[in-house]
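Student: The structures come next, written out as structure tokens.
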Structure I
Amino acid sequence: MPKPTVLFVCVHNAGRSQMAAGLLRLHAGDAVEVRSAGSAPAETINPAVREVMAELGVDLSDTVPTGLAPEVLEASDVVVTMGCGDACPVFPGKRYLDWELPDPAGLTPERVRPIRDEIDRRVRGLLAELLG
């Protein structure tokens, strides 16, 4: 059975999608292909996001936000959007999930942790669905 591919998309690819990708990699290991992208990528990852992810052993220090390429979206089995709205193209036959989550931009680590923890809860649920 081929490995499922999950793409996490948010506007800047500097917060929510990076946390989700990092958490799925942490929990799934090599069992799932994980990607993330942004509809309007930022230049760097949100420092508070880097800090709260490091607390869980997820190092985002070398991670750079990337743009959403249609071929990456088309090659994904599951596309999880997080506030990118109409900027996310839709391809037939893909499973789309829209996770409404606060944007961590400009928030302190104390305010980002609950967002991270909610993403972690959702990522674990998605992983359970994907791998049974």
Structure II
Amino acid sequence: MNRRRPAGLVAALVLVAALTLLPAGTGWAWGSPTAELRWYATGLDSTATMLQLVGNVGLLTAPAVLAVLRWPALGRPGPLAATALATATAIELLQWALPLGRVVSPLDALLNSTGAVLAGLLVARMRRSAPA
């Protein structure tokens, strides 16, 4: 096992915490899933919308890749999806519980999880098909 993987995973999780849990004001706001879906669907030609979409899908990809490399058994759809969804939900719950001025969004959690699962499954598949 590469000794840098645990350190890389910790660093990736610290970066995720910094991006999602540093204060951006006070209190919190609710991100209505239907309003957000409409915003994404009608704003695909907007740089701001695409940045938000790519950022949400990409948020947990590095931790997912590093976790699957560290714990290969995590590279199966069920455990990976459960871990990704639990992590993304924990982020949203912390944004709700702490007065950070963040938007609490179930859609963000779903997008975060989707990116993590896709990245983790890709790495797991690459590992299985790599020559020994």
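Read-outs throughout are calculated quantities, based only on the coordinates presented, and are distinct from any laboratory measurement. Because the structure is a prediction, the values reported are computed rather than measured. Cβ atoms are built from the backbone, for glycine too; each structure is taken alone.
Student: Quick check on the output: -11500 is helix-only ellipticity at 222 nm (-39500 (n - 2.57) for each DSSP H run of 4 or more, over all residues; to 500), derived from one of I, II. Which one produced it?
Tutor: It was calculated from structure I.
Student: Ok, one more. Identify which of structures I, II gives the largest calculated value of distance in nm of label points 7 Å out along Cα→Cβ at positions 58 and 74.
Tutor: By distance in nm of label points 7 Å out along Cα→Cβ at positions 58 and 74, the leading structure of I, II is I.
Student: Match the computed value -0.75, -0.92 of log10 I(q)/I(0) by the Debye sum over Cα atoms at q = 0.15, 0.17 Å⁻¹ to one of the structures I, II, and report its label.
Tutor: Answer for the origin of the read-out: II.
Student: Next question. Kindly point out which one of I, II the value 0.30 was derived from, the read-out being FRET efficiency 1/(1 + (r/R0)^6) of positions 10 and 26 (r between Cβ atoms, R0 = 25 Å, to 0.05).
Tutor: Structure II accounts for this read-out.
Student: Using Cα extents along the principal axes in Å, for residues 66-105 alone as the calculated read-out, with 37, 17, 11 as its value, let me know the right label among I, II.
Tutor: II
Student: Identify which of structures I, II gives the largest calculated value of FRET efficiency 1/(1 + (r/R0)^6) of positions 34 and 82 (r between Cβ atoms, R0 = 30 Å, to 0.05).
Tutor: The maximum falls on structure I.
Student: Can you spot which of I, II the value 38 was calculated from, given it is relative contact order in percent (Cα under 8 Å, 6 or more apart)?
Tutor: II
Student: One of I, II was used to compute distance in nm of label points 7 Å out along Cα→Cβ at positions 90 and 122, and the result was 2.4. Which label is that?
Tutor: Source structure: II.
Student: Okay, next question. Given structures I, II, which gives the highest value for distance in nm of label points 7 Å out along Cα→Cβ at positions 50 and 114?
Tutor: The maximum falls on structure I.
Student: Of the structures labelled I, II, which one yields 2.3 when distance in nm of label points 7 Å out along Cα→Cβ at positions 42 and 98 is computed from its coordinates?
Tutor: I
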